[in-house]
Structure formats: C-alpha cells, structure tokens
Structure 1
Amino acid sequence: MPNKIFLYGSEKGGVGKTSCSLNMAVMRARAGRKVLLVDADKQASASMWASMRSDGGHEPAVVCVQKLGRIGADLVRLSRDYEVIVDAGGADSLELRQAIAVADKWVIPVRTGQLDLFSMAKLAQLHQEVREQIGSAPDTMVVLNAVSPSTNEAAEARELLSDNPNLPVLQSVLVDRVAMRRAVMAGCAVIELPTRLSSPACVQELMSLYAEIYREAYVEQN
C-alpha cells in the first residue's frame, strides 16, 4: 500500500507551516520512517533548511525536493516509496490545491491573532471546494501555533473555531518558544538541539502534536 501524504499548508503566510513540517519530518525519520519532504512553496524555505541540515551533518538525513505547479500526480507517485510530508501554501496557490486533492491528512497551523483566525473562513471554503470538485477531502486538523503562554489566547481561539466540524482543532498547542526558531536556523529539529539551547516544554508540545497527527507515540528507532 502507498505511504501516507501529509500536507502542512495554509493560504496565509507566517503561521508556522514550515516549522511544523520540518520538525515532524525529522521526528518521523528518527522514528524509522522513510520520509520525503516536498517543498511546494515558491519561497523555498524548506529547501533552504534541508540544505543547512545537510551542510551541518545532521542525522538522519531528510531528503527534500521542490515541486511546483501541478504537483498532485507527483505526490501520489512519490508516496509509493516514501511517507511524503508536503510544505505548501502562504497563498491560495495551485500547489496548495493540488496537494489538498491528494493528501491523506491536512494539518493547518494557525496563529491566534484575530486576523489569522479570520483567515480560517477562507480555508474552510477551500476545503469545501475541493470536496465538491473531487468528491472527498483529506482528514483535516488545525493546530494552534505560536500561542502566548501568559494569556487565554488558546481557549479563545478554540472557541472561535469550534463552529466548523470540518476543521477540528487539535488538543495539542504550540507555544511561542525561541527553541523553534533556533532549530530552524540550525537546520535541525527541536528534539535535536543541545540541552542548553532546547526547551523541554517545546519538545513535549511537539511530541504531543506528533501523537495526535500520526496516532502513535513518538519513539525513536536505535
């Protein structure tokens, strides 16, 4: 059977889709999965991160390829040999729509600012359009990202988004932590950072997110 296609995407930029996809790609690779990271964003942030990872000699290696345009058939083909993680979006693009059409799961990171939350209405519409066009839609889930730890932002955002059953909000929440930015700059995942630069809370949040998305606990393979 083909491996799964996991899409991390949004039509809004700056919501954390790339940082989520990179951390999950590394964690899946460290859990023994044969992972392919597909950069479907013209900004090529995932590709730049993968280059830094390679230059830094981090193991395991995470293979990354860039695909633009009509990528749907390519993603299906690649999923025969890999578990595919797609980083797409930042706009309502052809790449995002193609990825939604073939993905098994679609993870939508969203920040808790009012304008970011308003953008979810467009994503709900996009989800419905894809369903109407092809007769189905991926298993879709929303993750609250870069949440302030000292406010009720998460609870308020969850309440605001609760009226759309097609876009359920995960219980896992990613707090705004410097460890996420440090990991991206180092070409690695948060779980790979040296202890003095890492954050146990951030690691735990990512492990919780991993368990919800992949429906299994994070366990590294020796």
Structure 2
Amino acid sequence: MNIRKILDYSLADIISYAYVLTQKRLSGFWGTLIFRVKALVFGVEIQRGAKCYGPIHIMRAPRSIISIGNNVTIVSSSMRCTASSIYAPAKLRTWSPTSKIIIEDNVGLNGTSIAARSKTIRIGQGTQIAPNVVIMDSDYHALWPPENRTMNPAFERDDNVIIGSNVWIGSSCIILKGIIVGDNSIIAAGSVVTRDVPPNVLAGGVPAKFIRELP
C-alpha cells in the first residue's frame, strides 16, 4: 500500500483496521494454544498445523476417539468469521466408548457442533463448513411413543455420518444421522439433510433434495 493510498483513509479507518487485525492475531494465538492444551488433557488426537480462533468446547467420553488431521481450522469467533456471526462456539463431543469424530486434513469448521453418541462422524479432507452447522449421529431419544421418549435412549437407531472430501456445507445446515454426502457436493444454506447426497451435486431445502449436477 503506497503513501497516497494510506492518506485516503481516515484516522478512524486506520485504528479500526489495526484493532481488527490485532484481535484476529491474538484470537488465533490464544485459541490455538488453549485448544492444544485441551486436546492433550482430553486425549484428542491432533496433527500439525491446526489453527483455532476463539473457544472450542471439547468433551470426549473414555475410550472414544476424536481425531483431527493436518491443517484443520476451527473458528469460534465472530470477529474471525468472514460470512456471519457465530451463534455458539465450535463443539466436539463424544458420548460413549464406541463413538468417533474423525476430521481429516484441510477441513474448515465455523461454529460447528459435532456430537457422536455411539457411531462415527467422519468429515473428509478439504471439506469446508460454513457457520452454525449441526452434525449428529443420533436422535438422542426414542421418537415414538411420546411417553417413552425420556426413558428410552434408543441407541439402536444411531447411525454413522460420512461427509466426503471437498464438500461445501452452507450456513445453518443440519446433518442428521445415517447420512452420506458424496465428494465435491454442495449443501445449500439452511438445509436439513435427511437422506444421502450423491457426489458432485447441489442439494438443498427442508428436507434437502437434489437440485442439479455440478460440472
């Protein structure tokens, strides 16, 4: 940036820019450091190059697996998030010894909630997840009859969630149990995914449906 361009900005613009830049860097430094300490304490497998902005909620059940690949970015700070406010910090939670959360290399999460009760939730390499997405492998209660919901955990209904490589999941989507999302596909913002999505397609809606193939 040359001097003439700098002079085009007001003092308030310069202060505002410097403040935002400083906050981003501090958020990344402290967020990453605290996340690595939490990972060590809770037994989370984490590879090189992870970056975290803001607080990350981690709860790992004994003997369960939370595995994070290389160069994964997790954003829990609205200041760091480009597209939207983040409603709640990113959350990684396993509930039982059989549950697994596996996040492969180069994945980006933004205020994402991932909860695995008894099955596996896997996110393929290069997948990017926009703000405020929820992914879960369970209903957490029996659906029917109503009077049985609080008494019956219905573990037998849990199912794996497999999200392929290079998938884009738009803001505020919900990915339910038993779903496979194929490689390279896009899930439109605000969708509720209740059935499998093939590779290389655009899907969206409530419930999410095929819209068109991607070139």
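Rule-based calculations on the coordinates, nothing more; no lab input. All values reported here derive from a predicted model rather than from experimental measurement. Cβ atoms are built from the backbone, for glycine too; each structure is taken alone.
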Parent structure of the calculated result 2.7, given that distance in nm of label points 7 Å out along Cα→Cβ at positions 71 and 199 is the read-out and 1, 2 the choices: 1
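When Rg/Rh (Cα atoms, Kirkwood Rh) is calculated, the result is 1.05; to which of the structures 1, 2 does this value belong?
The value was obtained from structure 2.
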Match the computed value -6000 of helix-only ellipticity at 222 nm (-39500 (n - 2.57) for each DSSP H run of 4 or more, over all residues; to 500) to one of the structures 1, 2, and report its label. 2
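Using distance in nm of label points 7 Å out along Cα→Cβ at positions 127 and 191, single out the structure from 1, 2 with the greatest value.
Once distance in nm of label points 7 Å out along Cα→Cβ at positions 127 and 191 is tallied for 1, 2, the winner is 1.
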Matching 24 (relative contact order in percent (Cα under 8 Å, 6 or more apart), computed) against labels 1, 2 points to structure 1
